[in-house]
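The following blocks contain the structures, represented as C-alpha cells.
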Structure I
Amino acid sequence: MKIHEYQAKALMRERGIGVPQGRAATSVDEAVAAVRPLVEATGNPVVVVKAQIHAGGRGKGRFREHPELAGVNVVLDGLEGGIAATEAAVRGLAERMLGSTLVTVQTGPDGKQVNRLYVEQGIDIERELYLSVVLDRATGRNLVMASTEGGTEIEEVAAERPEAILRETIDPAVGLLPFQAHALTWRLGLRGEAAKSGRAFVSALARAGVELDTDMVEINPLVVTQGGAVMALDAKVSFDKNALFRHPELASLRDLSEEDAAEVEAAEYGLSFIKLDGTIGCLVNGAGLAMATMDTIKEAGGEPANFLDVGGGATEENVTAAFEIITKDPAVKGIFVNIFGGIMKCDTIASGVLQAVRNVGLQVPLVVRLEGTNVALGSRIIQQAELPGLVVAGSMAEGARRIVELAR
C-alpha cells in the first residue's frame, strides 16, 4: 500500500525524524490558507507547492495541460512582495495544478490526475543526498541504501555508478547498530553537527521501517541545511499489505483514487488482480498457474491484459465478478479461462462463467480450459450452453493458441 508524501512525513514527524513543516490541501483556498501559518512559524517567506500523486519523479514531471509547470514549484514572491505576494502566487499555481494531469517517468504517458497539494516551507539547502530503507527479499532483511547522488533517480546511479551506492544490512535481532549509522554518515561526507544529525536520522528511519512493516521508505533528496540539520525534503513510503492487520491506523491513509479502479473492485471480492497492457484477459485459479498462463499466452504470440487469480475457494459470485471486471477493459480482445480444479470445482467455474456471460454479454471470443475436480461436469455445462464465441480447449497450450488466434 502506498501513501502520499505529506502522509509519510506526518508518520516520520511522529517518530522524531526531521521533516520540513507543511500543510496538505485539496482545494485552491486550502492551499492559499496554508501559506501564512507556514511563513509566520518558520520566518521563511519561501514556500514550495508540491503535487501529491503515488509516483516518483514529480520534480522533473510536467503537467499535460500546463507544460510550463513541474510537479514541484518553489514560490519566491515573498522575498520582495511579502506574504500577500506568496499567497497570490500559490493561488495561481493551485488553480492550474489541481485537476490537471501530471506525467512523470513513473506514471507513464497517461500520467495521474492531481487531487491534492502539499504546501511546504522552503529550506536553505547545502547538500542533497539519497537515503532509503528497503526490504531485501534475497536476505529477508531490511537494507539501508544511501548515496551522495541525491536528487537523481537511484536507478540511473545504480546503472552508471554502482559504487556510489552505500549499503548496510539490518539484523532484525538488534536493528541498525550505531557503528553502521556512523559508517554511512561518514562515507556520505557528513561531519560535525551534520554527522550527529545524520546518525540520528538514519537510525530513526531504520526503526520506522521495522515498526511500520514497510516495503520501502525512500528519501530523495535527503538534505543537509546550512545549519547542519539533516531533513527529508521528499518522502515515499509503501507498506507490506500482508502486515496491515497489525496497523489498523494506517487504513485511513489509503487513497483509492490513486489506485486502479478494477484492482480495487477485485479486492472487494477477494480476487488478486493486476492490470497489464495486453489484449488477452486471463481468469485463472492459483498464482502459479496464472503466471504459467501468461507465459503460455506470450509463447503463443499474444500479450496478457491482466493477472487474475480467483483463488482456491472462489464461489460462483467471485467468478462472475472476475469475468465482469475483465470485460470492462476496452483493451481486451479475447478471454482465456484456465482452471485446474483442486479445491475449486470445475462445475462451479463453468456456472460462474455462464452466469457472467448472461449478465454482461459476450462481445469478444472466450476460450475455456478446465481440468481437475468435476471436469466432466464442468465441460458438459459449458458445451450444453452452446454460446457463440465460446470455445472449449483440451490443454493450456491449445487454449492459449486458440484465444490468440481468435483475438486477432
Structure II
Amino acid sequence: MYGLLGEKLGHSFSPQIHSCLGDYEYKLFEVAPENLGDFLHSGSFAGLNVTIPYKKAVMPYLAEISENAKAIGSVNTITVLPNGSLRGDNTDYDGFLYLVRRSGISVHGKKALVLGTGGASLPVKKVLFDLGAREIVSISRNGENNYQNIDKHFDADLIVNTTPVGMYPNNLQSPLCLDGFHNLSGVLDIVYNPQKTKLILDAEKRGIPAFSGLTMLVAQAKRAAELFLQAKIDDRKNDEIYENLSRQMKNIVLVGMPGCGKSTVGKALSKRLSRPFFDADEEIVRRAGNPIPEIFKTQGEAGFRKIETEVLYDLCRQSGAVIATGGGAVTIPQNHDILRQNSKVIFINRDVSVLPTNGRPLSEQNDLRDMFQKRLPMYRAVCDAEVDGNASIQTVTNRIMEVYKQ
C-alpha cells in the first residue's frame, strides 16, 4: 500500500493521479505530530509521498537520503528498502524541473525572485540553481529582501511563487503586484487550485508567459511512482494525466445575453457530464430573499451587481461544476478574473431578435441590440470559446461538449 502522509490533508488529487500511474492502492494518511515516529516504524506502507508539515520532520527516521534530497534539505517521497529501513527522495525537484521545461521559460543567466522561504521553496531554488540562474533572491515577509522593499528587484526576469497565497479557498489573492516589473519573461506559481491564481491572471494581462503548479503536481507524482515501482514511466504520461485532471477540475461557465439559453443548456451539460449545476441568478434570489426585479427596484443595479459578484466568487472558486451566469455579469471588470480563474468560459451567442425580455429588468428597459453591441466585446474578452446558440438545446449542448473535449 502507498499513500500521502500529512497532518491535515483535506481533499487531495494524489489518489486520482496515482491511480493513473500504476496498479496499486493509494491512501491518505493523516498522522498527528506526536504519532509520526510510530507511524513510520509501523511497516504499514510500501511507500509514501510526504507533504507539509513533515517534509523535514521525517528525515531523522530515514536510513538513506538521496543526494538531491540532502542538497534540498527536505524529503517528499519515502520508499522501503529490502531490509525494511526507509529511504528519502525529493521528487518536487523533478516536478518543478518538468514545469520549467514544459513552460519553455528560459532560466539560464536570469535573475529569479522566489516568493516564500518555506519548504516548498527549497527544491525550486535548487532547480533554478542547476539550470544556471544568474541570481536567485528569496522574498519573505520579514527578511532582508521583503515585500516592502521589492522595488530593489524590479529588474527580475522570473518570479516563482512558492507561498500558499491565492490557493483555494482564498482565491484571487496575490503575494505581490506586478506593477514595476518591466523585465519579466515568465511567472510560475506552484499553486494548482485554482489553475489560474491572481498572480497568473495578472501576468497574462501583461502578456507575460505564466503557468500554474498543476504540471508540477503531476510530474512529481510520476517520479514518485517510478521510485515506488522501480520502473520508468514515459514522460508522455505527465501530459495525459495533466490534460484529464485539468479538464475535470475546471468549471464550465456559460456567459451570454439574458435569455440565450445558459440555464437550460447548463442543466443539459450537468446531466451529460454528471456535474453539479448552479444558476447564479437563482443563487442571487436565494441570498437576497427577493426576486431579481424586486432587487433592482429596492437596491438598483449597483446593489444587484454587488450581490452577483459575491455569488460568482463563491460559485467559481469551486472545481468541476457547470455554472450559468447572468447576462450582465461581464459588465463588472472584477468579475472577469472570478470567471476565468478555474473555468472554461463559453460564450453562447444567440441572435438578439429571439431573446425573451419578460422578468429581465435591463432587457425590458433597454434596446437589446444596443445592449448586445456594448456587451459583445466583454463576452469575447472573457470567454475561452464562442458557440452559436441559434439551434436546439441538444445541438448547442453538443457544440459545447466538443469544445469541452478539446
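Taken together, the values in this text are just the output of simple stated rules run on the coordinates, not laboratory data. Worth saying up front: this structure is predicted, and the values here are computed from it rather than measured. Cβ atoms are built from the backbone, for glycine too; each structure is taken alone.
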The value 16.2 for mean count of other Cβ atoms within 10 Å over residues 73-80, derived from one of I, II, belongs to structure I
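Tell me which structure, out of I, II, gives 1.07 once Rg/Rh (Cα atoms, Kirkwood Rh) is calculated.
The read-out was computed on structure I.
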Output 0.10 (FRET efficiency 1/(1 + (r/R0)^6) of positions 33 and 385 (r between Cβ atoms, R0 = 41 Å, to 0.05), calculated) maps, among I, II, to structure I
The value 0.40 for FRET efficiency 1/(1 + (r/R0)^6) of positions 185 and 369 (r between Cβ atoms, R0 = 41 Å, to 0.05), derived from one of I, II, belongs to structure II
Ranked by mean count of other Cβ atoms within 10 Å over residues 257-264, the structure on top of I, II with the greatest value is II
Distance in nm of label points 7 Å out along Cα→Cβ at positions 81 and 377 gets 7.5 when computed on, of labels I, II, structure I
